[in-house]
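Input: structures, listed below.
Each value in this text was obtained by applying a stated rule to the coordinates, not by laboratory testing. It should be emphasised that the depicted structure is a prediction, and the values quoted were computed from it without experimental measurement. Cβ atoms are built from the backbone, for glycine too; each structure is taken alone.
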Structure I
Amino acid sequence: MRFFADLHIHSRYSRATSSDMTLESLWRWAQLKGISVIGTGDFTHPRWLHELKEKLDINDNNFFKLKEYYRNNSVPLLCAADVFFMLSAEISCIYTKNGKLRKVHSIVLAPDIASAEKINSVLSGIGNLSSDGRPILGLDSKELLKIVLDASPDALFIPAHAWTPHFSVFGASSGFDSLEECFDELTPHICAIETGLSSDPSMNWRLSALDRITLISNSDAHSPPKIGREANIFDTDISFQAMLHAVRTKKGFLGTVEFFPEEGKYHYDGHRSCGVNLSPQETIKHNYLCPACGKKVTVGVMHRVEKLADREEGFKPAGARSFYPTIPLQEIISETLKVGVNSRAVRNEYMRLIEALGNEFSVLLDIPLNEIERAGGDLLKEAIARTRSGNVHIIPGYDGEFGKIRIFEEVERKQSKGQARLF
């Protein structure tokens, strides 16, 4: 059966996350979004793992479901559906290798509580797991991979947001030029990477070394409404083993739902403190220096892909899975109503549309436009049609600043602190 999975999120025990990142809230928002399998996030954190064991029941498919007591205390939804939890965590490794400081984030998906506890037992001897839901450890990524494999051969180890500049396996500031450089002889155990918000599969297709790799996408959400902003599409049984097989072999893995990568906050190069937003060509022209202050710019994902690519833009490998760029429904509603995305008007209209049409993924991807028009009006229908066709206006994000995306309006680059001299 076809279903959506978002396997990289965070709990309220991670830094800079909403206090609403609870199991009850994740369960509710997964139904609103149309997500059937969602990562728990942060199983390395002792208090969160205790909560997982308290509030979740193991299911026959080796996934977890929210216990009935906690489900009954939630507001009922017209889009009610089964939601399964998969044990997941993100771990930050900071270490020196080959004479260079490395900062690499990785996702770990565990098949069961026992495996998660084995991983935690080893990691607790290396660093403080209680300080952050995403622990920071002085540990080589290769050694972390060994720990995960020793805990369970069925655990999945996936480099997280693989292209972001500061904390990823291919990051321009602290990453590597290849998976082999990072993982050495253990590289064959890496069967997937997370493309991240600032890249999409078409960018990754330009590296022939990634042809065997499954390209997954997740939200990395820090608040409930952000889950599902990127997600994976499976056509398998809903079980850990079936999804594991799909990721390892690509059989049953249909593709991904994506951000428009330009909207990601590290797509282009730049210097946020100076408001300088540069294409890779502009960065090279200015010798990688900010034209406003003269300091080094942060090299973004597009530039990094260009540097490592061995194929031209537009190349598509045989058997490559489809992907579907979209804009979160609340952002689309915000533009059609011309009010803030966090406003009560947007929240009310969002819930009304979900009740009328079904979950968010159905609205964004599947429901015929004439049905959307009947429920939400001509402007919403046109907005969804333009989003589905990619007919949108974007200023790329850079140096930690999200890109600006509009459906009906042109957007302009902000110019500040000397940037006008550049353009």
Structure II
Amino acid sequence: MRNTLLLKLCFFLVVSANAQTKNPLPSNAQLKWHQNSYYFFMHFGPNTFTGKEWGDGKEKTEVFNPTQLDTDQWCRVAKESGAKGIIITAKHHDGFCLWPSKYSTHTVRESGFKRDILAELAASCKKAGLLFGVYLSPWDRNHPDYGTEKYNDVFVNMMTEIFQQYGPIWELWWDGANGEGPNGKLQVYDWKRYEKVVRQLSPQTIVFSDIGPDARWVGNESGYAGKTNWNLLDTAGFKRGHGGPPQDTLGKGNYRGANYIPAEVDVSIRPGWFYRDSENDQVKSSDKLFNIYLESVGRGANLLLNVPPDTRGLIHENDIAALKGLKAKTDAIEKVNLLKNAALNQSGPDNHNPKKNSTWYYMLKKPVMFNGIILEEDLKYGQKIASAVISLSNNGEQVFQERITTIGNKRIIQLPKSIQATELSIVINESKGLPILKGIKAY
């Protein structure tokens, strides 16, 4: 009976996929991006030493001197924390470059440190098996050409340097900030040209901005995505930076969005983005970080957690302790599956009854304590599921029920308390075509 149902589902899948050409699909690069759903952000530069969040570009380069810098330590901490990669602020708004760019005089070359941090981190990431990404702010409060057409050439040349010298670059993070340069002028960014250059240099690189093209800002820096979170977004009429979609739209996406642009949640482990000694006792607890994980990765988004190196050039001990606690908590839910030996009865629409709900019904041999359920949608066919009901029963008596909307890459339903149950059912009652769950776990 179960084999017959699976064959019917496969048949209906082909029909449904052919009928859904209007539902945007992810690229292969985006599918891989979804698989690596948690990674580090690292804000590092002169601000680390001056205590500023946004440097003015007038800081003396000698101030940057992390005498104990160890990018291998960064990667060890990332690896031990479960993070899949590191995105480094190669150039923040102050214009200071963490590599000796030919197109600036405000770089590590002129600093008290001298060493090429991008080269060292790229090598450390490769050795550790981590993904390497770069944040590159187009705003430059130091460069004399900022505010003129010449600066677009400068920015393109800087991107070219990075891709050619330090690649492969997994993700390129564009900050849309646009303020005055040293000459008091604003820059007109040539985004189309920037994007064209990236596609030519590295077609598989994920490009992030508030409107993509490959990943979007979630609309806040507090660490959460919307409970409804579509990987689809309408971008027509919007501009990067100022003039982007409303924040609530960025958080939940668009049900019928024309573009596949999933959300990335950026949040710092500390109150600020750059390291300050005064914040050492304000590092987010492992409980807080776990809640952020549940409300970002657990709502289908990717989590970009900022872990800023200190003035030594190392990740601080307090940050490491919190990250270890987070890893223990994520392991506890990701590596356990109470349904491993449960009996499954699956039913769904077929060619005779295409409007029938899809149901997954699990029965366990004996009662177990549930703390949560993890669902994963197969996104290579596009994001489809719009409404579902999750129910737990104990020997036929319902003990828990929750209605959810989207699932996407991953949906984690955390129960309000431990609940004893013998049956779990998942009923998909609204979907843009045949719903396909590639993963169902309980912990």
Structure III
Amino acid sequence: MAGNTRISDLAQHVGETVTVGGWVKDRTDRGKLQFIQLRDGSGVIQVVAYGPDLPPELFEQAGKLTQESSVEITGVVKENPKALKSIPAGYELSLQGMKVYQIAEDYPITPKEHGVEFLMDNRHLWLRSSRQWAIMRIRATIIHELRNWLDNAGYLLVDTPIITPAAGENTTSLFEIDYHGEQAYLAQTGQLYNEANMMAFGQVYTFGPTFRAEKSKTRRHLMEFWMLEPEVAFMDLDGLIDLEERLISHVIRAVLDKHPQELAILERDISRLEKAASAPYARISYDDAIALLQKLHDAETDPEKKDLLKISWGEDFGAPHETAIADSFDKPVFVTRYPTAIKAFYMQPTEGRPETCESTDLLAPEGYGEVTGGSVRIWDADLIEEKVQTMGLGREAYAWYLDLRRFGSVPHAGFGLGLERTVAWICGLQHVRETIPYARMLNRKYP
């Protein structure tokens, strides 16, 4: 077992005899020939069993393999340009020996079509499919590249708590828990704590699970999701936008370079991704975005679409608005300086125009909407004290946060990147439920 070869490495062993452990993805019987698709998590290899060259009992044993049976197969690695179902393509294994660990019976997920709810009920098994394999590998690369880029740029990873005494953003989407008889909440964001971390280390990031209790059933929302949240001292809004587009364009380039096979499995149209792999991105103010939407609204002839585009200054964007704005550009677009009233309490008001704040959201194209949200943070002690009072949860829960503005406060900025929305965008998925191994949605907490 310890000496088993991974399928992803077989190209380095052409002509050699190797042993691969894995699970049977499919098997085709053609008389004297059997073709076994074997997966091990790193890839898929076609195993060819040729009856006349094998002991009868081995060939018969191969013929009894069912979908998801677990085996170790020994054979010679060969190049075969016609082995297109192999990943990497162009290689196969000529069967010489086999050890069967278990013959799987009545595997519920077959090559036929299944409903989404059935597949989600069997998520623990659905993860074995080629599509989910591709998504999870791309997700892992996105995580790696985000963290690696920040690490190399001198950012320090500092963890923040999951259980908090107060709201991070608003009180309407909190999961309340009983903390040994006291009221506490699951964290909506690590940002407030990350501001404290930033004061200690200058430029930091946190990456972990966050929780939102809003009762939404849209294709963009989960109850539990992962967020990357950098925070930087002495940074303004333009610097923050520059940071975001350099990081995100890097991640997209890395996925395009490392995962052509996975993107092909997902049938992802990569033309839009290729544009997003280079900065700069478009930038538009909230004011101009409202004017654009009103122009699109006036020009729309379909009554239903026209109604969806209706909006006035001061209102937040819905999914149709974000889609319409993003579709007006050939790359992702930053919308800046939103109304203060619709943003979080900690966002710095725009100088000379306090009804707006130094905020920005990055809208992805193709209907994926907001993937990052960030701002310059309020650093004036009196102003942040006033804002905290409006939260209604009591000053004592925020005393430590207010201390940050009393002892060496500086202008600073940060953003949050929703991992699952980013994965959905890059993979071209219709729903975020496929972007995380086990989705937690309004109507789902199993398995």
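From which structure (I, II, III) was semi-axes √(5λ) of the Cα gyration tensor in Å calculated, if the value obtained is 31, 30, 20?
For semi-axes √(5λ) of the Cα gyration tensor in Å, the value 31, 30, 20 is produced by structure I.
Could you figure out which one of I, II, III the value 3.4 for distance in nm of label points 7 Å out along Cα→Cβ at positions 65 and 337 was computed from? Answer for the origin of the read-out: I.
Suppose distance in nm of label points 7 Å out along Cα→Cβ at positions 345 and 377 works out to 2.7; of I, II, III, which structure was it derived from?
II
Comparing distance in nm of label points 7 Å out along Cα→Cβ at positions 49 and 305 across structures I, II, III, the highest figure comes from III. Out of I, II, III, choose the structure whose coordinates give semi-axes √(5λ) of the Cα gyration tensor in Å, for residues 81-272 alone equal to 39, 25, 16 when calculated. The correct label is III.
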